[in-house]
Structure I
């Protein structure tokens, strides 16, 4: 019997990316100094980089055929 994955394992990365996006948007829109604009730019780069990383083409992995009778 398989156990269900924990909440943190399933939702940890999406919640982190959404928090970074929110911080980046708010700091870029509400901040007036270079520090805020830079923090917004950097925190908005992380979710975009993660999306590009996951969208990259990958090699197909040959898996052996399992035969269970």
Structure II
């Protein structure tokens, strides 16, 4: 199976994209769950990649009833 190429942004990204954590903070989750882009970041001595998702396709987090 051929890997698909997705864009990678360094340090910043377009406003229409968000990390899964940013979506969660807004009561949303990624849909589909696969990222459409990657964000390369550096915090101190730590570097990494995280997925970016389309804000427009995000769906509300499921609410689980208490009990």
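Any read-out appearing in this document is the output of simple, stated calculations on the displayed coordinates, not a laboratory observation. The shown structure was predicted, so the numbers you read here are calculated from the model rather than taken from an experiment. Cβ atoms are built from the backbone, for glycine too; each structure is taken alone.
Which one of I, II has relative contact order in percent (Cα under 8 Å, 6 or more apart), as calculated from the coordinates, equal to 25? Structure of origin is I. 15.5 is what came out when mean count of other Cβ atoms within 10 Å over residues 13-20 was calculated for one structure; which of I, II is it? Traced to structure II. Computing semi-axes √(5λ) of the Cα gyration tensor in Å across structures I, II gives 39, 18, 5 for structure I. Of the structures labelled I, II, which one yields -2000 when helix-only ellipticity at 222 nm (-39500 (n - 2.57) for each DSSP H run of 4 or more, over all residues; to 500) is computed from its coordinates? Answer for the origin of the read-out: II.
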